[in-house]
Structure I
Amino acid sequence: MKNKPKPDDRSDNVEKIQYTIDHTISNYRETKDSINATDDPKEKQDLIEKQNRRLNSIEGKRKEIREEAIARENNYK
């Protein structure tokens with residue numbers, strides 16, 4: 001009995017990536033409030049660094065979503 005890999009199903013990748021972007025933006029907004037509410041300089045700096053990583057992630061995911069949309073239009077060829 002051999003295990004077969006599942007076929008590559010990219011049909012919903014755009015939607016999955018968009019969900020991830022939306023979730024990251026939501027976290028970004030919540031953390032913005034936390035930054036403004038904290039008086040601890042170390043915690044504030046840590047949160048700012050996290051925000052910068054989130055912005056980079058969003059930018060990368062937006063590029064990825066464009067690539068996936070183009071691939072979908074071309075029937076993944």
Structure II
Amino acid sequence: MFEKPLFIRAEWDEDVSVWVATSDNVPGLATEGDTLEILIEKLKVLIPELLFANGATSGLDVPFEVLARSFEIARGVNL
């Protein structure tokens with residue numbers, strides 16, 4: 001098992017309305033989901049598959065941490 005969780009970035013892509021995940025720790029990882037919950041479920045499958053395909057693991061459990069970012073604008077009310 002990995003000692004430290006792998007770091008996954010999730011960013012909201014406003015143009016296509018999906019969360020996009022990438023990681024420097026998981027070669028080839030680039031996936032998307034309509035919600036963070038859907039994205040995380042996809043990551044639970046993809047991360048071990050990609051690590052195995054790259055020879056980085058032999059099917060062990062892989063902990064990961066997702067950092068989500070969404071840039072928004074809070075519009076003030078003109079009084």
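For the reader, a short list of remarks on this structure follows.
- For helix-only ellipticity at 222 nm (-39500 (n - 2.57) for each DSSP H run of 4 or more, over all residues; to 500) computed as -27000, the structure of I, II it came from: I
- Structures I, II were shown, and distance in nm of label points 7 Å out along Cα→Cβ at positions 5 and 21 at 2.8 was computed from I.
- Per Rg/Rh (Cα atoms, Kirkwood Rh), the highest-valued of structures I, II: I
- Entry that produces 1.00 once FRET efficiency 1/(1 + (r/R0)^6) of positions 13 and 29 (r between Cβ atoms, R0 = 30 Å, to 0.05) is calculated, selected from I, II: II
- Among I, II, structure where relative contact order in percent (Cα under 8 Å, 6 or more apart) as derived comes to 36: II
Bear in mind that the values in this text are calculations on the coordinates, not laboratory data. This one's a predicted model, so the numbers in the text were calculated from it and none came from an experiment. Cβ atoms are built from the backbone, for glycine too; each structure is taken alone.
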